[in-house]
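Read the figures in this text as sums done on the coordinates, not as results from a lab. Computed from a predicted structure; not experimentally measured. Cβ atoms are built from the backbone, for glycine too; each structure is taken alone.
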Structure 1
Amino acid sequence: MNNNLSNTISKVSESKKKQLAVLVDPDKSSTEHIKTVCNNALKAKANFFLVGGSLLTDGDLDATVTELQKNSDLPVILFPGSSSQISVKADGILFLSLLSSRNPEMLIGQQVIAAPYLRKTNIEVIPTAYLLIDSGEQTTATYISNSQPIPANKSEIAACTALAGEYMGMSLIYLDGGSGAKNPVSAEMIAKVKSYTQNPLIIGGGINNIEKAKSAYEAGADVIVVGNAIEQNPSFCIALGELISEFNS
């Protein structure tokens with residue numbers, strides 16, 4: 001099995017260097033838009049792209065992956081909301097199990113449907129423990145997944161859930177407030193989860209200014225995921241690049 005992407009993320013994390021993933025929504029991705037995203041990702045010194053969303057309507061997943069690869073050398077990793085969001089053109093896929101949920105479809109059902117299809121591709125499959133965290137309001141992710149997020153003030157639940165994911169053999173831990181989250185995952189929860197697991201820790205949702213990004217990194221995030229904020233604010237992507245340079249110097 002190809003583990004190049006997973007190993008790279010892990011080795012960079014082990015070296016205590018911080019990483020950035022730029023999230024791209026195919027529903028919002030015209031050719032010109034993707035060129036802008038790639039330019040911003042370069043300025044922000046991003047490590048890889050994540051492509052997907054809780055619900056795709058009009059977007060073309062294959063075309064989005066192809067355009068990203070045409071305009072950038074960064075790996076393109078799928079971040080699927082369901083088993084239908086798979087593109088053979090991608091470099092990898094986060095094989096998510098929504099461990100914060102008690103919905104069997106999100107824990108294992110969609111994964112069983114996707115598995116035989118992925119077996120026939122060259123996509124690197126990255127087992128990922130996915131935890132939705134309450135961000136102050138319902139997000140598309142919680143609605144579509146028909147699940148309750150972990151309460152924002154219950155850090156011990158998130159930590160034990162992440163540890164269970166590690167014991168189950170998952171390679172990455174992903175805490176997500178959801179796209180456009182009102183509040184990001186708290187520093188307290190990030191620190192608690194980091195103290196429980198050795199796996200690379202990814203944090204996403206609601207990171208829309210440099211203070212929130214810095215707080216997440218300082219608390220123990222190995223990778224932060226930013227989408228809308230980079231697209232909307234070019235100065236933010238430059239500030240992110242400077243922040244990452246400070247942490248990694």
Structure 2
Amino acid sequence: MALLPLNKQILSLLIDPDKVDVKEIETLCKKAEYCGFDLFLVGGSLVYNETDELIKKIKSYSSLPVYIFPGNAIQLSNSADGILFLSLVSGRNPEYLIGQQVIAAPLLKKTSLDVVSVAYMLIESGNTTSVEYMSNTKPIPSDKMDIIVATSIASEYLGFKMIYLEAGSGAQKSISSELISKVVQNVTIPVIVGGGIRNATTAQNCFDAGASMIVVGTAVENNIEIMESFKYIRKNKITSL
């Protein structure tokens with residue numbers, strides 16, 4: 001994780017190649033930097049447009065790190081700084097637990113990408129999300145905190161470097177502060193939180209609960225101006241990853 005900004009809590013913007021207008025990339029990048037974002041993630045459940053081309057454009061307009069957030073093994077690009085090497089530990093579909101990872105591993109070995117192993121955990125959010133449908137897995141019910149905590153502990157023991165609590169793109173509700181706190185109290189590795197974060201207040205609550213990294217995506221896709229509100233979060237809040 002050498003390229004990630006490790007001296008503070010990380011605010012990241014997820015950009016789906018299929019949901020962004022290439023003509024707006026420059027504006028999006030400059031606004032993200034101005035509003036205090038630290039990192040770009042690029043990827044999605046379905047990606048038809050060229051990931052590599054989009055990453056190159058982002059890199060031409062911004063100095064922020066760009067990491068791939070892959071939906072499958074073909075969403076790779078050596079133009080990025082790194083990749084979140086996701087394993088869907090909440091599901092029992094071997095294709096997304098290890099299958100896609102085996103396909104991608106030899107390709108990643110030939111790149112200079114910073115490969116960060118991430119235990120990816122889907123949490124029930126009130127509706128069926130794209131990742132749930134595409135992965136053919138069921139999310140863990142949000143009220144089953146004991147199962148979520150146990151899965152998080154197991155993930156750390158298995159050697160994952162980060163845990164990602166994912167409510168899903170366009171989720172009706174975000175991960176609760178109580179759940180984030182429970183997980184953070186039981187592991188020593190950084191916890192990422194994404195899905196359903198529609199405003200700065202929700203993001204701040206996630207950070208206050210102990211999240212090391214927040215992922216914002218759909219809210220900005222729907223209204224780029226909402227990024228302005230994120231300028232005011234994380235004031236004097238420092239974490240050690």
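If distance in nm of label points 7 Å out along Cα→Cβ at positions 86 and 166 is computed to be 3.0, which of 1, 2 is the source? Structure of origin is 1.
So helix-only ellipticity at 222 nm (-39500 (n - 2.57) for each DSSP H run of 4 or more, over all residues; to 500), computed for just one structure, reads -9000; which one of 1, 2 is that? Among 1, 2, the structure yielding -9000 for helix-only ellipticity at 222 nm (-39500 (n - 2.57) for each DSSP H run of 4 or more, over all residues; to 500) is 2. Figure out for me which of the structures 1, 2 the number 13.0 belongs to, where Kirkwood radius over Cα pairs in Å, for residues 14-93 alone was derived from the coordinates. Among 1, 2, the structure yielding 13.0 for Kirkwood radius over Cα pairs in Å, for residues 14-93 alone is 2.
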